[in-house]
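K.L.:
The following blocks contain the structures, represented as structure tokens.
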Structure I
Amino acid sequence: MSDQIKITLPDGSVREFPKGSSSMDVALSISEGLARNVLSAKVKTTSMTEGQVWDASRPIDEDAEVKLLTWNDEEGKATFWHSSAHLMAEAIEALYPGTKFGIGPAIEKGFYYDIDLGDKSLTQEDFKRIEDKMLELARQKEEFKRESISKADAIAYFKQKGDEYKLELLDRLEDGSITFYTQGNFTDLCRGPHIPNTGVIKAAKLMNVAGAYWLGQTDRKQLTRVYAVTFPKQKELDEYVHLLEEAKKRDHRKLGKELELFTFSEKVGAGLPLWLPKGALLRERLENFMRRAQVKAGYSPVVTPHIGSKKLYVTSGHWDKYGKDSFQPIHTPEEDEEFLLKPMNCPHHCEIYKSKPRSYKELPLRLAEFGTVYRYEQSGELHGLTRVRGFTQDDAHIFCRPDQVEDEFKKVIDLVQHTFKSLGFEDYTAQVSLRDPENKQKYIGTDEQWEKAENSIRRAAAEKGLTTVEELGEAAFYGPKLDFMVKDALGRKWQLGTIQVDYNLPERFELEYIGADSQKHRPVMIHRAPFGSLERFIAVLTEHCAGNFPLWLAPDQIAVLPISEKYTEYAQDVFTALQQADIRGFIDNRDEKIGKKIRDAEVQKVPFMLIVGEKEQADLKVSVRRHGHGDLGSFTLHEFVEIFRQEAEKHLQTV
């Protein structure tokens, strides 16, 4: 047997190394500079079906494909942050002896660790002390050492420490699969991987603390969850903190209150937004935008009830998959009659399709509805408009022949791209969301149906030139989908539009059409929602543009501000003339100084402020101020309307 192994790099090049070499050895063979930046490596040996992220120091004993991971890779960041969780645990144990530890994973931005401090507690006043200890320990450049250990020895170790949480985790592990990681004076039960040593962690910040039930079970003890983030450079932490401050300013909950878009009421119920007049206008304009686009694309509007018989959702499979997490059934006086608040629009649309016989000549049939649905989200997961219990989807379902699927799918991609372009979302990735091949019982339908649907999505996305990534386990239970992951102005990712291919609901509802051969055939369903939900879309759009909505979308486009009550009549004449020019807004007739009126209009982000006083009235003009830009000068109404039209023209071609 050869004592050499072949390592294949991402560029296709192949290098030979002694058996037992590590990914770090591979990095060093390329350059010392690269080696200094390697955090871990993705390794796929000849005996593996899928690649795994390993410690860069872990020996490789057979031919393998190796991708070196740095801070620029998501998996590299995850390794960095998981290692940082161990570092934070070491600091907390040093400062608070006797602390017991639950789990400490990396998350999208940073990491957390669930800890049991006994009779002690942590507050934000303790953060600086822990951060300083973390950096003190990091400077010691301790290696993360991996050790395979028997289950008996692992149990003995944590019994001696009195850590019942690790002992419970060990109960679920098989002997021979258990590893410890040690850095400095801290040892943890962990499968890894980890960064080479603590020295690459240069900046640390604890973000907040929260309560978290052990293993997410509400009948278990509540632990302290400590959230934190680390970086390889202090500058990156400073930039991240600045980004967080900017995000606070753009928070849609804050802006929604200031701009008077929406509110919530305890009496109405958590997660059920109330749309105020300005917010309702915003919604209406978005709906009208989508309705116009849908008419051009051949959609027919439908309306369905807010409730449906439980039997409808048993047929669709939604009750089996989501029933326990939905609002519970509504019982009527009729025996065995139960209704559900509508969690999905698709079963209703299936019944509309089935309301009469269909011919292949009618297909594709495109049914569209702004349908409000209800899902019982846990109270701790509710968040402004991004996570609610009642929301409206710009939902549509396309019933088509199998040979029409890819063309229809591509047309929906066009609609999604038109929507994003019109609203200023230029940076997005299309995620092909597939089922989990290791957990097929989560889904309905045959392997053949899933394979056809997944390949149709891949081909359509490729033909439209989309940048795509594939994610296992992210499909809907009835079919794969294309999810659009949009980056906002702060670089944050949001899942907005979605398109799904479904061979299963037509089967469950026994949908049919008569083909050209006069035989019965089963249609395919495409589910699509370019906005996703109006609530979530408006939340993301509000934060993306910091409340400075495109002129065509702004609830109030102008504010007429008389300097005093003497000019109220002229202000009304100005306002009436602008209304006739189809420009929306209001007159601020309050008995306030003009400076106060201007400040309030700026806070409300009104695009144009028209100030009228003695000179303006005498000259039949208005003094124009642009939000965020200051004074533009004095203009006749005709001149202002031209200025307004020119700015609005930027959007007219797309909207």
Structure II
Amino acid sequence: MAYIDLYDIHKNYDVKQIFSGMEFHLEPGERVAIVGPNGCGKSTLLKIAAGLEEPDEGKRVVDRSVEFGLLAQQPRFDTGLTTRDAIEAQLTELKAAQERYQHLSEAIATRPDDKALLREHAEVAAYLDHHNAWNLDAKIERVLQEFQLKTYEHRLVSTLSGGEQRRVALAGLILRRPDVLMLDEPTNHLDVYMVEFLEEVLLKEKFTLLFISHDRYFIDRIATRIVEVEKHRLVSYKGGYQSYLEQKERRLAALQKEHENLLRLLKKEEEWLSRGVQARQTRNQGRKARVFELREKAKENPFLIRKLRVELEREKRSWKGEKTLAKKKVLFEIEDLHYSIAGRRLIDGFATRILQRDKLAIVGPNGSGKSTLLKLLLGRLQPESGTIKRGVEISIGYFDQHREMLKDDATLIETFCPDGGDRVQVMGRNMHVYGYLRSFLFPREYLDKRVGQLSGGEKNRVALALLFTKHYDCLILDEPTNDLDIQTINVLEEKLLAYQGAVLFVSHDRYFVDKIAQKLLILRGDGTVEESHQSYTEYLELEKEIGQLEAMEREIETAPREEPKRERKRSVKLSYKEQRDLELLPPRIEELEARIDELNACLADPECYNQKGLSTVSEELAKAEEEYGILSDRYLGLLEKLEEMEQN
């Protein structure tokens, strides 16, 4: 039985139609991503599925035994709760079940034959098993650490920022482990490390999931199915984001073929209709009506096919994302830069040059100083020491979440054409303002709308579109993809890849960073700023491997050491094979040592590992180190045996 069934759903907001005859079904174990442009009804679908909003027509059927959990965009908490209290307040039923289980266990110890006690004990145990709630305290501790809430655990949750409050709500929700988890943009306000932790939990705990996201890597890793809102209904695609693109391409080809067949049929019917006499007969009125229906469908199909082709080409270009390099002039020269906040060192002795047409992503955990570095480059903050030299008369375009370049009382046409007219210059091209705004997915009727009437996502689109109508040597963007749908992000990526100036941006969207950035500036949060020419994905994978190795080393160092047991001396001698190994192993071990040094040197050289492939070099190094360890152990064992023989 499905967890959720939506049948023939119709929904309007005033005169705007959202759904017309929409159908949706969520099966146990599915992880379904909802995609589509802003305003198409993604959040409405989530709310109808959750039972928080009623459709105008249609029916919602749910399994009444199923527990639903929804992450709200603006969570609310009882006043007076600390961060830890707010998380634990979402787990009261699980805590009560733990206490009941303990009480029943103690009662059974004195009354082992009480069948009612044994039955309830088994039911409570099954409930705790289902919610994986045996070690809640340890899980609360881990989620506080992973979502960077530990330092706030005793602070009132009402004093936290909106993004921090969403992390508190998300932490409680995944620990509560409802049967169906519903998430609206769960990766907003999470850095990449938090997103990786969330992915790990969602996959490990086998949640049934319905979610909205513009993070294409997150969708690709998590989703078992994607539903796209299209023409007030849903189109379903199996698998993650890559599979969605492949299936969409096949669907486009099928639509084109169907349209060709339709045109051939319409041509025959038009010939019949042109004969006139038969078409006027009463019995043929149905066939005549069908000709008119075919005409309307033939008009509609090319528009849908063109729309799908444009979207698909943007998505494919964005997914594959070619990057280009060019000869460049210096825009910023940074020398020995130092900056602290409240005694905490964020940037310690950083030096680099930023060149014309560079595309740099500034990445790192939340609170590591990414936005601070942008403000230092803009001159809004002054360094404690060191210098930032700017190129002569360079112009900078800045985008942040406050959208400070917009005026709420201005219409869109006034925003883009403040001196009158209806033309704009866009990267060297003179365009009609409507034609340009259409590329940012704005319909014509929005031209006379005031900025203050737009949603947050629409304002972001206006602010980004405005940037490309100005001549700037450098764009500085702080979280530009927040509140944007995937279609708009594809447009933004297209513009940035074609942009001739430098682009510096902060983003936690791994997919976006991989497509745009030629280089990473990595802030550690301890003052260290590293530069890397790896893709963001490669860097994160390598960092994870290093973290695992360091954890293993710590485990080995802290493991209790046992004194070797003294054994009675016995007579030993080397076999023929052991004698041969003593002769042959040393040169092979030396070869492996040299090879390991060579591979480590390659990993330290971007030109080398880019040529050979980072994963290829890493795999070869792992194999060489494994063989070296085995052969070294074998050789040392033989030497010990030889020494024992000599002592005897």
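K.L.:
For the read-out Cα extents along the principal axes in Å, a value of 118, 84, 62 was computed from one structure; give its label from I, II.
P.N.:
Going label by label, the one that fits is II.
K.L.:
Sticking with this structure for a sec: For helix-only ellipticity at 222 nm (-39500 (n - 2.57) for each DSSP H run of 4 or more, over all residues; to 500), the calculated result is -16000, so let me know which of I, II that is.
P.N.:
II
K.L.:
If you don't mind, another one. Distance in nm of label points 7 Å out along Cα→Cβ at positions 26 and 474 computed as 2.5: which structure among I, II?
P.N.:
The read-out comes from structure I.
K.L.:
Supply the structure label, taken from I, II, corresponding to Cα Rg over 2.2 N^0.38 Å, for residues 178-385 alone with the calculated value 1.67.
P.N.:
The correct label is II.
K.L.:
If relative contact order in percent (Cα under 8 Å, 6 or more apart) is computed to be 8, which of I, II is the source?
P.N.:
The read-out comes from structure I.
K.L.:
Can you rank I, II by distance in nm of label points 7 Å out along Cα→Cβ at positions 34 and 482 and just name the one with the largest value?
P.N.:
The structure with the largest value is I.
K.L.:
A follow-up question, please. On mean count of other Cβ atoms within 10 Å over residues 210-217, which of the structures labelled I, II is highest?
P.N.:
II
K.L.:
Here is a further query. Quick check: 57, 37, 18 is what I get for semi-axes √(5λ) of the Cα gyration tensor in Å, for residues 242-633 alone, calculated from one of I, II. Which structure matches?
P.N.:
II
We did not get these values from a lab; they are worked out from the coordinates using the rules stated. Remember, it's a predicted structure, so these values are computed and weren't measured experimentally. Cβ atoms are built from the backbone, for glycine too; each structure is taken alone.
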